[in-house]
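Input: structures, listed below.
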Structure I
Amino acid sequence: MTGLRLIVGLGNPGPEHAQTRHNAGFRFIDALVEQAGARWSVDSKLFGETAKVDIGGQPVWLLKPATFMNLSGKSVTAAQRFWKIEPEETLLAHDELDLPPGVARLKFDGGHGGQNGLRDTIRLLGHGRFHRLRIGIGHPGHKDRVVPWVLGRASKDDDVLIGHAVNDAIDVLPLAVRGDFSEAMKRLHTPK
C-alpha cells in the first residue's frame, strides 16, 4: 500500500475551541509540527494552515483546516487537488467518541460515524477511502450529552490520557508514512 503524503488534523478554529475534545485532531497535528520544529503558514487557497515536515525520511504535507469542522472537506479536497495527492495517501486525525481517552486507533476506509469533519470529506470525495487516526475522547454516556461533551474541555486526567494517545500515534507515524500500516496498527493497537 502507498504511504502517506498528507496528514490533516480536524478541529474548529479559534481560541474558544482550542482546548476542546473536538480539537483532538488539531492537538495531534500541532504536536507533529512542534516536534519537527516546523511552522504553520496560512494558505487561503487551501482554506487552512499548512506545514511541510520530514517523517521517517519522507516529506509530508500537514494541513489544519481553517473552516469549521462540518466544512473540513472543502480544505481537505482543495489540498489533495493542489498537491495531487490521492485520498489513499491521506490521513485524517480526529476525535473519536467510541474510544476511551488514552486510546488511538488507525483505520482505513469506512463511514463517518457521526464525525462531521469526516462526513463532509466523504460527501465531497464520494467515498471514504482514506486513512483515519481516531483519537479517543470517551463518550458522555447519553447521545443528548454528546454536543456539550465534544465542545467542552476534557478533565485534567482525560487531558493527560489524550496527550499520551497523541504521543503514541506520533511514535508509529513513520511506519504509516512509508506504507507499513499493518505494523503501525499492531504497535499502536497493542496495549502497553
Structure II
Amino acid sequence: MTDDTFLTTEEVIDYLQVNLRTVYRLIKAGKIPAVRVGRQWRFRKGDLDAWLETERRGVRLSPALPQSASRTEAPRVLVADDEESIRELLARTLALAEYDVETVGDARAALDRLRMADYDLLIADLRMPGMDGLLLVREARRMHPTLSVIIITGYSTEASAIEAVNLGVVGYLVKPFRVPQVLSAVARALGDRQ
C-alpha cells in the first residue's frame, strides 16, 4: 500500500531534517521525486519513504567498505565517536546531504584512516576511550595541517572549548544537537564546497 499524502517543501525539510538547499539539490539530482504545483513543490510521502529506505541500505557505516566511484567528488567526512547511535545519525544525515561519510569508533581508528586516505573534514567526539578528541585533533593536524575539524561533545567545558579553538577547530557542537545544526556546521567547515 502506498502513502498518497503530499507534503510541502517546509514539511519535507522537517521530515528529512535537512535544509532547503539540500532539498533543492536532491530534487535537481533526481534523488527525490517532486511535483511542481504552480511555484511550489509537492512531495508524495510514500515516494520519500521508499527513497529513504533505499538510502539507508546504501549508507556506508563501515570504514572497511571501498569508496564508491560515483561519490569521489563529494567532500569526504570522517566521523570518530564511541557512541554507535551518534555515528549512525551523523552518517545518515551527511549521506543524505551528499557527503561521502566514513565512521570509526575511537581516535586510534580515526588516525589509522587518516594515514590511509585524505578527508576534507573530521568530526570527532571530545571524550572517547583511550585517546580524547583534542589529542586526536593534534595528531590529525600533524598529518593533515589543513584538515577542517568539528568537535562534538556532551561534556562541554570552557577550557575544552578554548583548547579546541586554539587547535583551529572550526565547529564545536554540544550534544544533544539537531540535524540542521550539524549540516550548518559542516557547510561552514567545508566552505560549502558541494
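Each reported figure results from applying straightforward, stated rules to the coordinates on display, with no laboratory input. Keep in mind that what you see is a predicted model, and the values were worked out from it rather than measured. Cβ atoms are built from the backbone, for glycine too; each structure is taken alone.
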From which structure (I, II) was relative contact order in percent (Cα under 8 Å, 6 or more apart) calculated, if the value obtained is 27?
I
Value 19.0, calculated as mean count of other Cβ atoms within 10 Å over residues 9-16, assigned to which of I, II:
I
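Using the calculated result 3.6 for distance in nm of label points 7 Å out along Cα→Cβ at positions 129 and 161, pick out the matching structure from I, II.
Working: I: 3.6; II: 3.0.
Comparing all candidates, it corresponds to I.
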Given 18.5 as the derived value for mean count of other Cβ atoms within 10 Å over residues 97-104, which of the supplied structures I, II does it correspond to?
I
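Once Cα Rg over 2.2 N^0.38 Å is calculated for all of I, II, which comes out largest?
Working: I: 0.93; II: 1.08.
Biggest value here belongs to II.
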